[in-house]
Structure 1
Amino acid sequence: MRFLFLIQGEGRGHLTQALSFAEILRAEGHELTGVVVGKSPRRNLPEFFIQKIGVEVTAVESPNFETDGLEKQILLGKTITTNLLKVPIFWKSLQHIHRVIKEKKPEVILNFYEPLGGLYSLFFRPKSAFWTIGHQYLEAHPDFVFAPGRRLEKFLFRMHTRLTAFGAEERLALSFLPKENQAGLRVVPPLLRKEVKELKVSAGDFFLAYMVNPGYSEEILSFAKLHPDVQIRAFWDKKGAQEFECPLPNLSFHKVNDQGFLEAMASCKGLMCTAGFESVCEAMYLGKPVIMVPVAGQYEQACNALDGEQSGAGKKADFFDFTLLTALAHPDPIHTLNYQTWAESWPSEFKKLIYKTEQNSKNESPELVLN
């Protein structure tokens with residue numbers, strides 16, 4: 001079958017998930033025909049993704065979070081206002097996506113939590129099968145833990161998540177651990193690439209840090225100044241940053257480099273990161289202790305941290321305090337083994353998806369038609 005990916009470009013998580021899914025579908029004899037990435041003005045599309053995805057990548061203007069002047073905290077009101085003012089730009093992006101899809105003629109459009117994906121499904125009603133995938137879709141599962149209070153943010157998070165999946169035939173909820181499927185929701189393992197599974201794990205003398213918003217670098221810098229005996233390697237995707245910066249003897253900042261990050265993950269003493277999903281999953285697979293710091297103002301990450309704690313992935317924290325990692329025990333080896341088994345079950349899950357899609361298409365016209 002022919003696939004086309006729509007990918008949210010915020011952070012590295014959705015991009016690395018897409019690389020992993022591309023590996024799986026190609027291994028099963030299917031084709032990736034094209035990729036559309038929603039770009040952010042705050043960051044560049046990582047070069048490693050462009051090099052490894054193996055097809056033409058189209059970048060389009062897409063809704064994104066707005067941050068404070070320090071590029072740290074998410075500002076909800078500013079985010080809503082700015083994106084509403086850009087509606088004409090986003091409509092042009094949808095038309096661009098439509099042109100790409102008409103050219104590539106995919107049989108399956110797979111949306112990696114890109115909001116334009118749900119809007120495309122709503123307004124253009126493609127005849128291609130429409131799937132959507134992400135950890136966020138677990139919000140519809142009865143076992144999901146929501147961050148307490150913050151009722152408006154919870155409502156907006158759920159509304160946004162469901163908008164990205166508008167009209168989806170498959171909603172694939174990436175999960176740290178197995179859970180029962182629900183009506184309209186299929187719980188699937190994390191998407192980890194073969195590079196992660198082939199790493200040689202060791203115990204180095206440094207802690208690893210990853211931040212989705214570069215403003216957190218000030219917290220890391222302040223900690224490093226106060227603790228010169230603690231070695232830290234930090235990765236970010238700050239626009240305009242050098243490939244390598246070393247402000248202190250015990251602290252280095254590295255531009256997001258896929259292989260470099262994974263090698264550091266395999267040899268670090270532990271990971272401290274903003275509370276995304278993918279980096280935590282990689283650390284779990286490698287048996288590394290993790291501290292998760294939710295991005296201020298981002299409700300989704302507050303939920304991610306609670307889900308990570310409940311799943312045994314690590315612990316939540318409010319600041320980049322690496323002494324917390326020192327005190328955190330290494331994961332139980334049996335828990336790590338069970339997690340690895342779950343993560344490696346993707347090929348069988350993929351076969352189920354393909355079979356169901358093929359069965360659904362038997363009664364449809366063999367000619368692919370788009371509105």
Structure 2
Amino acid sequence: MTRLAAPMESRSFITVPVPLGDRAYDILVGRGLIETAGLRIAALGARAAAIVTDAHVGPLYAEALANSLEAQGLRTSLVTLPPGEATKSYASLEQVCDAVLAARIERGDLVVALGGGVIGDLAGFAAAVVRRGVRFVQVPTTLLSQVDSSVGGKTGINSRHGKNLVGAFHQPSLVLADTALLDTLPIREMRAGYAEVAKYGLIDDARFFAWCEANWQGVFVGGPERDEAVAQSCRAKADVVVRDEHENGDRALLNLGHTFGHALERITRYDSTRLVHGEGVAIGLALAFRFSASLGLCPAADAQRVEAHLSAAGLPTRLSHVPGGCGTVDELLDAMAQDKKVKGGALTFILARGIGQSFIAPGIEADKVRIFLDSELNPSRS
């Protein structure tokens with residue numbers, strides 16, 4: 001990934017290019033981008049746009065976005081879905097696809113995802129399959145979606161077998177990350193998104209992780225640190241996506257913490273009152289470093305530093321922090337067995353030799369995972 005950029009220039013937004021040949025696009029980061037969204041989206045050459053949003057975000061921003069698009073001559077329609085992870089379902093996919101077709105969206109037109117990761121993943125998947133592929137734009141409204149799910153073209157829905165197991169790679173045509181939209185985000189959602197920001201430093205950029213330790217409070221309150229954190233996270237992810245668009249190699253590093261995190265989400269049945277994605281990732285990051293330390297791969301001090309920083313930002317870091325519990329060792333292992341990174345029945349983990357030194361570790365023995373999880377669930381026996 002790229003190193004931390006020079007101090008932000010005096011301008012209203014930062015441009016992060018994603019150079020993927022004929023699928024190249026820009027990510028724009030800054031405050032107030034939604035106000036000029038119509039002009040930027042109209043430049044893509046579409047005649048119509050179907051806005052997909054949810055019942056939390058829609059009342060806040062959908063009218064302003066639609067007015068901005070219509071002022072540029074685009075015909076617009078609106079699809080509003082219930083909020084929450086349960087919306088990433090077959091039923092919602094059918095609803096969005098039917099609405100997009102009813103709105104007469106053609107292949108040269110656009111689907112615009114206005115919302116967090118759930119809406120972005122769902123709307124992007126609908127765009128990938130309607131008419132065998134129409135273009136789409138991401139307007140992410142949460143920190144997590146601005147730094148992670150809106151970038152890279154992963155789209156999909158959940159199955160009863162696990163999270164994100166049905167989907168497609170479908171790159172957006174533009175991403176507009178308006179950091180002012182995060183001003184109204186509940187603190188829990190800000191914290192959850194911040195787990196993904198810290199993750200980029202933990203993967204292979206120790207300098208960025210140190211920057212996060214020094215500047216995380218500015219990210220939360222909305223200073224220039226927020227724009228820089230979002231832009232740097234997007235640069236980091238874009239670099240990986242360009243190298244490995246379809247997750248055949250290095251892109252798996254972006255799943256640091258996710259094997260554990262996705263298992264926790266599955267066990268809690270995607271109940272956001274108990275656990276949201278970023279909280280699962282935070283616990284997963286801390287677990288990945290403690291697991292690495294238990295295997296003798298990573299200094300214990302680094303694992304402690306990761307836990308300390310995530311805790312300072314208000315994030316959970318232990319299995320015991322999951323409200324209502326997280327099941328038994330066998331239940332956790334069974335949930336992990338549905339992970340997309342399982343190959344030949346063997347689990348692939350992203351482990352670390354230290355902060356900024358993560359690596360892909362295929363074929364980890366189940367007994368080692370079992371021993372580690374037992375020690376985490378029963379620390380008094382360790």
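Read the figures in this text as sums done on the coordinates, not as results from a lab. Computed from a prediction, not measured in an experiment: that's the story for all the values here. Cβ atoms are built from the backbone, for glycine too; each structure is taken alone.
Assign the value 5.2, calculated as distance in nm of label points 7 Å out along Cα→Cβ at positions 48 and 312, to the correct structure from 1, 2. Walk me through the numbers on the way to the answer.
Working: 1: 2.8; 2: 5.2.
This figure was derived from 2.
Looking at distance in nm of label points 7 Å out along Cα→Cβ at positions 144 and 200, point out which structure of 1, 2 has the largest value.
Values: 1: 4.1; 2: 1.8.
Sorting by distance in nm of label points 7 Å out along Cα→Cβ at positions 144 and 200 in descending order puts 1 first.
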